[in-house]
Structure P
Amino acid sequence: MLDEEGTPGLTLRRIAARAGVSHAAPAHHFGGLPGLRDAIATHGFRSFRHELVTALEGVPADADPFQHLLTVNLAYIGFARRRAALFRLMFDQLPTEDSTLREIARATYVVLRDRCTPFVRDRPAAPLQTSVWSMTHGFAMLNMDQPYPPESPVQVSSYEDALRLLVG
């Protein structure tokens, strides 16, 4: 339903109908729509983290740190493109009071954060990590990895070029 209609299409009544249960069942099980959205976001972050880790496992051990960073961030952008509605819902649910969602969201961020470590050098770590994450998230949300028409007023460099400039 999320892929078909986006977040506005998620109602307890429609979800219950699709699942073939009473309209009260999802409310009872999840404590209402916010709880259901947290559960969906938690599942989404688990899948997201799995994809990032799996992408990194495909990088040769002797690859340079930039290749590791680029690989995890391209996997980030790819997940956002393939699962756009889920991706938006995941980040819409943050910040959250749900400790399970907070933990998996943090564990997912750590995958990206740790790839930034070799580039910190004499800079403060947190601003560099935030900059890399912000740029990656921006590329993902704005579909900036897609080609823009030549006559477009927006001319975007490749993600790799932008990342090299940022961490260089």
Structure Q
Amino acid sequence: MRWLWLDRFTEFQSGSHAKGIKNVALDEEAIDNYSPGHPFLPPTLIIEGIAQLSGILVAEHFDFKKRVVLAKVNKAVYHQLAQPGDQLEYAAQLDFVQEQGATCRCTSHINGELQAEIDLMFAFLDEKRFGDQSLFEDGDLLVMLRLMKLFHVAVDADGQPLAISSNL
């Protein structure tokens, strides 16, 4: 993953839900260049941040054995812009899981006010069709999860600290 659009996990319960934050900063090139003179975080990057949060929730549910990719944005409703200085509070609820994919219901808030409602669908890349190449270089996903402090807040379904999977 080249860019991270999620700064930190704040809550994570295996098989249930995840929460995290994204700080919107003017020095990010995507914000500065998207709409000169009227900076805001592009809505597509809000979807990307929420997809990163949700995708990790889905991948962890399968012990990081499946290659999880965003397949579809089922709904995206924005109630306000995310501007420099705002902190987006992302929340994802695992909605439906099956062997071919999963769905998550997600929200974004700014200062407690609803900023966006986004429903996402994830698919799993089939080895027969796409080969067995990893989506990440060895160890990169684990480094990313540590940077976002996942293991500081993550718990398993029984409320115990989440163990680091051997599949990372």
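A short reminder: the numbers here are calculations on the coordinates, not readings from a lab. Everything numeric in this text was worked out from a predicted model, so none of it was measured. Cβ atoms are built from the backbone, for glycine too; each structure is taken alone.
Upon calculation of mean count of other Cβ atoms within 10 Å over residues 88-95 from the atomic coordinates, which of the structures P, Q produces 16.2?
Matching structure: P.
When P(r) over Cα pairs in 5 Å bins from 0, in percent, for residues 56-135 alone is computed for each of P, Q, which one produces 3, 14, 22, 19, 15, 13, 9, 4, 2, 0?
Source structure for this number: Q.
Out of P, Q, which has the highest value for relative contact order in percent (Cα under 8 Å, 6 or more apart)?
Comparing P, Q by relative contact order in percent (Cα under 8 Å, 6 or more apart), the maximum is at Q.
Out of P, Q, which has the highest value for percent of Cα pairs over 23 Å apart?
When percent of Cα pairs over 23 Å apart is computed for each of P, Q, structure P gives the biggest number.
20.0 is what came out when mean count of other Cβ atoms within 10 Å over residues 16-23 was calculated for one structure; which of P, Q is it?
Q
Which structure, out of P, Q, was helix-only ellipticity at 222 nm (-39500 (n - 2.57) for each DSSP H run of 4 or more, over all residues; to 500) derived from, given a value of -6500?
Going label by label, the one that fits is Q.
Given structures P, Q, which gives the highest value for distance in nm of label points 7 Å out along Cα→Cβ at positions 48 and 128?
Q
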